[in-house]
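In structure tokens below, several structures.
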Structure P
Amino acid sequence: MHRLLFPMPILAILLATAACGGCATQVAQAADAAPDGARHRVLVSTDIGGTDPDDFQSMVHLLVYADLFEIEGLVASPYGPGRKQDLLRVIDAYEQDYPCLARHSERYPTADTLRAVCKQGATELPGASGLGEPTEGSRWIIESARRDDPRPLHVLVWGGLEDLAQALHDAPDILPKLRVYFIGGPNKKWSVNAYNYIEQRHPELWMIEANATYRGWFTGGDQQGEWDNRRFVASHVAGHGALGALFVDAKDDLKMGDTPSVARLLHGVPDDPAAPGWGGSYVRIWDGRKTVFHGLPTRDAQSEAFGVTEFVLHTPDGYLPEHHTQMTFSGGRPPSPGVVEEGGLRFRFSPRDAKVWDVKVQSDHAALDGLTAQFEATPASAARTRSVSTRHPNWWIDDPDPAQAVGVHPGAKSVSRWRKDFLADFAERMDRCRP
């Protein structure tokens, strides 16, 4: 039997819930409320409509719980085809289900209220600096954070960090108000320059960096019977209003990889990322997560998986500003463009997987084109992970303890252990969409 290491207020909620017959919704409401009864302020930055359909699923989940939050912003900041219009599509479906939802709670926001806080964020990747131009989305983050409200602003980043990086650059005074939950992993690979800017220039930011823990929402745990990813959707989402139809149309099995960012506010201890909860448990980050290779690395060179890896090549004679050079990694995307900095040609990458990576240089300069290399991304050593960063006092990351992993995914078990609980609660919420 697992010992549940909940703080006393959460334990009391769970005991009370058991006494009333397992009212999952009451647990969510009680755990969500601040001591004065105030709700969490939430702003979501999402790549909805971009490269992964699961953002539609996570947005459906957020909206059926919308009576528990003050949703202050929905920012579309994808790399790829997604735009603000994709957010509005979900809100159109929500509007159809709103009469059913409102019968259960008068605190559901109207569709027009949600449309008013939808903003367009960055649509292009920035350069090596991690910064581009201010966007409607980045300006809205600043405006929201500066509101005269004692509560922090929970910024849930389901895609790239570009709008958050731009907001911090343009208004560093907002940093103390922010509580950021970043779904990293593949998003970090695409957003490595914005990540590098935030990590280097704003190390005191309050940040949960979930590179793999979020995978516990759809891997591991009890997946028997109705809890199977596909069966759950068929039984508890399909046929449940317009939101259910949109969820299934996006993907007919369960992924919802961004949802742990919301779930930790429903059932957990928002101010303590180490505490157990539906959104996972995290540990303080350690130093030394960036590796810089001067020259092309050899097969025995190592860097940290999910860290930042930089390559600095000698700038060859005759290399002009109009030349273009990029690196690709095991044939994947995105390529890393080379930027001349401090006399060298610099490339930046975040290896998502612990494996050997093949590096290839493509250039219109003959001295660079066709160069190859290899390096191995490995998990951080136990000794390193035990050395808590003093430079990042409020930064948290996946628990590297092997006991908390699901397969190769560190920390995922701290989410998957709650699978039946959070899916049963979500099923009850989806029932609200039925006439």
Structure Q
Amino acid sequence: MGKPKVNPFRDLISGAILAASSIPQLVGYSETAGYSGYHGLASAGLPLLAWGMVTGSPFMNAGVTSITALMAKSDLNGESFVNEHGEDKYIELVAAYSFWVGIASVVLAVVGFGRLAQGVPKPVKSGFKYGCSVGVLVSALPNGLFSRGGKQLMGLLASSSSWSFVVKELKARAPAATGAVNVTGFIFSLTHPLEWSLTPTLLFLIGTWFVMDGKKFLPDSLPPGTEVILVTVTATVYSIVFDYEGGVVGEIPELDPDTGLKILGLTLPVKLLDYQKVLDAPLAEQFGGYPFLFVSATLFAAVNFLSIMGIASGFESENGIEWSAPQELMSQGVACVVAAFVGSAPVSGSMSRSLVSRMTGTTSQLACMFTALIWIFMLPYMSVMTPTPKAALSAVIVSAVVKSVLVPKDLMKLQTLDFVSGWTTGIITAITSPTIGFGFGLVFHGLLKMAVPKKEKSD
């Protein structure tokens, strides 16, 4: 056991498989983060390349995940900001936040936070994960059930006097409870099936079923993630042939050849943001000042690292691959800073992509670097995804979280005070934001333990 012997050819094959199977996630999580799907394709390569250069794990893969996308959108109140200022300004705001999260990660690595993170109570981690899964589910569902996604859902809510009253009251009396508005929309969606758009709903339901159970019908020789590719390709072909009128990825802008990143005489088709615009983004104003921004960015970095810690610990116990907390925190920091230059949401370790990386025979960090380079150099040809239905991408996202939402095994195993702590953390995370939920969970768990001391064992 331990790190496998480096085999560049196997890494190239594994990197190519991961590059193909992850594209639907890149687009889908962009929608979750609050910006256009094509931007997820354009901004994914460079942060992963930076990650691969710093990480010590041969298997771990990184990028925008469902949790980091949800946290960024919640912390920045993304939907309202886009409606008021437009998507370009929002991307600059997200980039500025990624920079702060990156710097916070580096600082945490230097001060030795990695060891402290291992002491986060299990009920808080379980509840936080559950709350985030609920948040991802309720954010992805509108694109699966309605032709115009979230906009159509908001219109339906506004047209109902009772539901619009609930939404207005939530926004007025609990502005921090951004998740509660999404949960309200989720409940409305499930209780009003006659409002669903037929074709997107069918694509969504069939796609979700096949991503979750399609492996049973496919040859074992096919690589992991094949079912995701098949759902995406099939839905795209359907969209082209039958002139699908629902929400699609949309036109992918062509990159100006003069704006590419030039390295050692090689031009990478990557568009860098104007750093001055990123620095001028009203980030501090969004949080009510720099002290609150600092706290939020630090919490984001800490929560991010919990994902990395879980993935790395799993590989250590199952494959004997030792890992360094400071090095992986530094990897997270460097990748997030690089993400800022391309306008990406903060990145973290991805459990699903890391497991695929291991299953496909990865031997070193070269695999994720190959994946990054494939994403970068294939970007000019990604216009093939222009007609891809968002309902299919929503199916990919929902299939990853729906089981853990319906059957939260980790929370169900908890007992007594841990049960209360875990479920409370999960609910608060779902109805407010991941950052608030995690901070609340830590404080609430500590207060519970102090208020109800452990019973001494009798002799």
Structure R
Amino acid sequence: MHTPVAQGSAELWYSDGSAGPLCEVDKADRDLEIYRPEVFQTIVEEIDRLDDELRALSLDIHEHPELKYEEHHAHDALTAFMEKYQWDIKKHHLLETAWIATFSHGTGGRTLAVNSEMDALPGIGHACGHNLIAIAGVAVALAVKAAMIKHDISGKIDLSRLSSAEEGSAGKVTLLKKGAYDGVDACIMCHPAPGPIHGASLSSTLAVKRIAVEYKGHGAHAALSPWEGTNALDASVAAYNNISLLRQQLKPTHRVHGIFEGKDMAPNIIPDHSNMFWYVRAPAWAEVEVAAPRVKACFEAAALATGCKVVITEPSEPVFDIRQNKALGTMFGDTFRSKFGPIDYVFGINGASSDFPLVCAMPGLHPGFSIPTVPNGGNHTPAFTAAAASPEAHQACLDVSKALALTGVRVLADDDFFSQVQLLPYPCLIVSSRLSGQQVKAAFEEDKERRAKILG
């Protein structure tokens, strides 16, 4: 059992013994009543039974990091695991490395999607802990199945969308457009991050627009006749500096960051080609759309100054900020606080982005969960890669999976609860022909304002 934290505060969870700063939380409360304790007991027993197998699966994925759209080892390991437990499997489902496992029980009922990820990062492996997200999806799905059978709950589970390409792309959006989420009533998943000791987070994320920039110049000998060239690398450097100047006039909540890309360059050749890749992020999509033209003007100005041609594209789908469903979040939060630890609304992947929001054509919940790391060792660092393989991170993953599984069971079993789940609008219907772009933006802003009031 985890020790309840002090009223309203908890330390950040550091693995090196450092004293972490205090942060505000909704404290753990053992006196909170939870939904159907006998169902929760079934969930706990099933996940505890799978503990060693899930640990081995997590470490296997961790030791074989694969980049977006290339997760062949993870695809095979996860589908083999679910086949062992006699789920219906569709391999290479709609994307080469995506798949779906389904289970149905009884007659009729609702469909719960359990969502997860399995891709890694270039150079630093599973520095966002997607090995843990992968096994959380498996744990939740198998635990919900066990509860459905033992307690005769009708419905369907899709352990699916274990999708490629969350890092640097939007694989779930592609799957959504291809119909992978048709018929789903609610979608749940989780994500590791630094945070309060033994805690979970119900925070949002940043919306993001990804921008690719290509400069085309003219090559020349850099010493013999540089005046004959048009330097594409200079254009990239100028654009980078332009954006550095722009940041002073951007809101503190906005993020603009990018990298240089290039090949076949040599110091004695004027570069005739240069690429850049940039992210523009903000707390809401409407803010991204205000900031992005100012960023693009920086690219265009650099082309004008250097005499280069510029091509600006948006190579992936727009990604919106996460809107936690109020009813699902309350259900999950009460369960987690009763059994495991505190809830906060700040940590998780609050300052990052996820392609999960576009799945919110149906109600969705995406809590973060704390794992111990070191100071300045958060997501996308080598220290977090190590943290994602630790025994403490594994246990934290199982804890959040238990609370998430009970939330999923209630979606299937409780009609009144599901009615509450459906109350808030789902502003992520960007792919729906029922809403215009302006209506989608308006729905996003209306929902964001309502959620801000709910969270106080």
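Which one of P, Q, R has relative contact order in percent (Cα under 8 Å, 6 or more apart), as calculated from the coordinates, equal to 23?
Going label by label, the one that fits is R.
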Problem - Computed 4.4 for distance in nm of label points 7 Å out along Cα→Cβ at positions 197 and 261 - originating structure among P, Q, R - result: R
Fill in the blank from the handout: Working back from -9000 (helix-only ellipticity at 222 nm (-39500 (n - 2.57) for each DSSP H run of 4 or more, over all residues; to 500), computed), options P, Q, R, answer is structure P
Practice task
Taking mean projected area of the Cα convex hull in nm² as the quantity of interest, name the structure among P, Q, R where it is greatest.
Solution key: Q
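Every number in this text was worked out from the coordinates using simple rules, so none of it is lab data. If you're wondering where the values come from, they're calculated on a predicted model, not measured in any experiment. Cβ atoms are built from the backbone, for glycine too; each structure is taken alone.
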